[in-house]
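S.K.: Got some structures for you, see below.
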Structure 1
Amino acid sequence: MIDSGVDYNHSAIHGALWLNPNPYKDARGNLDRYGWDFISGDSKPFDDSYHGTQVASLVTAVMPGAHIMPLKVFNPWGITNSASIYGAFVYAADHGAKIILCGWATQKYSRAIETGVAYARQRGAVVIAAAGDRGDDLGSSPAYPAVLSLKYDNVVTVTGVDENDRLVQEYGWYANYSPESVTLAAPGRKLRVAEPRDGRARATSTGLAAAITSGALARMLAANPSCTDYQCLIALLKSSAQTVPALAGAVKGGLRVVVRD
């Protein structure tokens, strides 16, 4: 999970943390047991914002058996850099991640993002990307890594819908769309999430829709352990989705994720 880190002490997340089988000792003598903070350059990817904790909690809500590998690339103000982003993709892929979740979007093209996505593809990993929350048609106002689904077949771009299968339109949050680059829709409005320091809240965003999609895909991976490459995983995800004709103008094929009990 490439994001702002997680509150790895939170009761909703701690039990699902990935444990590094071969931890590296940083300059301070700490081991990267759970992941890495690429902003501070240390082994403590703690969420000093809120976003990563929200996203991680939805993954574990959908798939309690998921292993969350927190890779922190954003500081408390949402600022990052190319080295952090690329480093996180490489770390995830090299440590065996099959699903890389990017629950965020930027309007600025980044070679680091694209190179990271390509690296993940070489290692057989799926990249789940949020479509973004500006209400834009990605065909005319691209966001990244979302529109990289047009170039890299390991990218699954997810937009958010409400309980009536309509694109999220909430004050401050308007789901991006595109029948060419958006792969799936998933619930993304007023979802129950965890927040740092054992907090709870309701939140809305396409990043949370991407988290639900990641959790659903993790369940499919657990049920189909021989399906280890991104092509097989994406085929499973699409085959289990439901077609919603009203979404055809916003999502390729009008597909919406189905989370089964």
Structure 2
Amino acid sequence: MRRLLRRTGFRWRRARIVLTSQDPDYSSKVHAIKQILAGLSADEAFFSIDEFGPFSIKRKGGRKRVGPYESYEIPQWQKSKGWLILTAALELTTNQITHFYSQKKNTVEMIRMANLLRSQYANRRRIFLSWDAASWHVSKRLKTHLEEINNHAAGEFPIVEVAPLPAGAQFLNVIESVFSGMARAIIHNSDYATVDDARNAIDRYLRDRNLHFHTEPARAGQKIWHRERCFSQFSEANNCKDPSYS
């Protein structure tokens, strides 16, 4: 029976989990983002925005090369030295990261990010903000704020528009790939003494990354930074979110 099954081509296979979204407007939202990116001009910018954390500052595990008689163990229970939330935006055409640290994930922090990008990219005619369907990303207060600042742009600041991702499609958020690479590079296998030490390491990593892509413009990805999961471009074929990065 075993030989017969082998000849007929039957074999054991483990089920593969397929990434999906239950958003009824999935296709239209993805199509809208693709249309924006396809027609993006030099005086426009497109930002992928999300938060990393909150994550506690303590000894972190991960993959590590060890000697033949060396053990590698992490205590299950540890006293946290503090925690961080990193709020960041990745501009897809230049690969530049804008970031700050937040106390909470809420509408106030999204307004703060929108204002920061509006000022930082004041020489652009229009900027697009793309994020997932979290409640603080789609709140009425945020929409009202964006309408108000657009009404007072008067040519001195860019028009701010939103290009939302489909609900449940965080895997399409390109900045998740950067978070994944950052976590592997400086969070995994770490043991920072204080919150400031962790913050300084993150600042240095993102500063070095920005400098690299400023002097050598190129897409992000494994060929350059080795740890990022996908290129810094929007594609339905990408799975930008690594479930094990934090």
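S.K.: Have a look at 1, 2 and say which one yields 3.6 for distance in nm of label points 7 Å out along Cα→Cβ at positions 70 and 134, as calculated. Please list the in-between numbers first.
M.R.: On the way: 1: 2.9; 2: 3.6.
The read-out was computed on structure 2.
S.K.: For relative contact order in percent (Cα under 8 Å, 6 or more apart), which of the structures 1, 2 scores highest?
M.R.: 2
S.K.: If you don't mind, there's one more thing I want to ask. Quick check for you: by Rg/Rh (Cα atoms, Kirkwood Rh), which of 1, 2 is greatest?
M.R.: Result for Rg/Rh (Cα atoms, Kirkwood Rh) over 1, 2: largest is 2.
S.K.: Tell me which structure, out of 1, 2, gives -10000 once helix-only ellipticity at 222 nm (-39500 (n - 2.57) for each DSSP H run of 4 or more, over all residues; to 500) is calculated. Can you show the working numbers first?
M.R.: Values: 1: -8000; 2: -10000.
Derived from 2, not from the others.
S.K.: Which one of 1, 2 has volume of the Cα convex hull per residue in Å³, for residues 6-157 alone, as calculated from the coordinates, equal to 114?
M.R.: The read-out comes from structure 1.
S.K.: Ok, one more. Any idea which of 1, 2 comes out highest on mean count of other Cβ atoms within 10 Å over residues 22-29?
M.R.: Comparing 1, 2 by mean count of other Cβ atoms within 10 Å over residues 22-29, the maximum is at 2.
Only the coordinates and a few stated rules stand behind these numbers; no lab work does. Given the structure is predicted, the values throughout are model-derived calculations rather than measurements. Cβ atoms are built from the backbone, for glycine too; each structure is taken alone.
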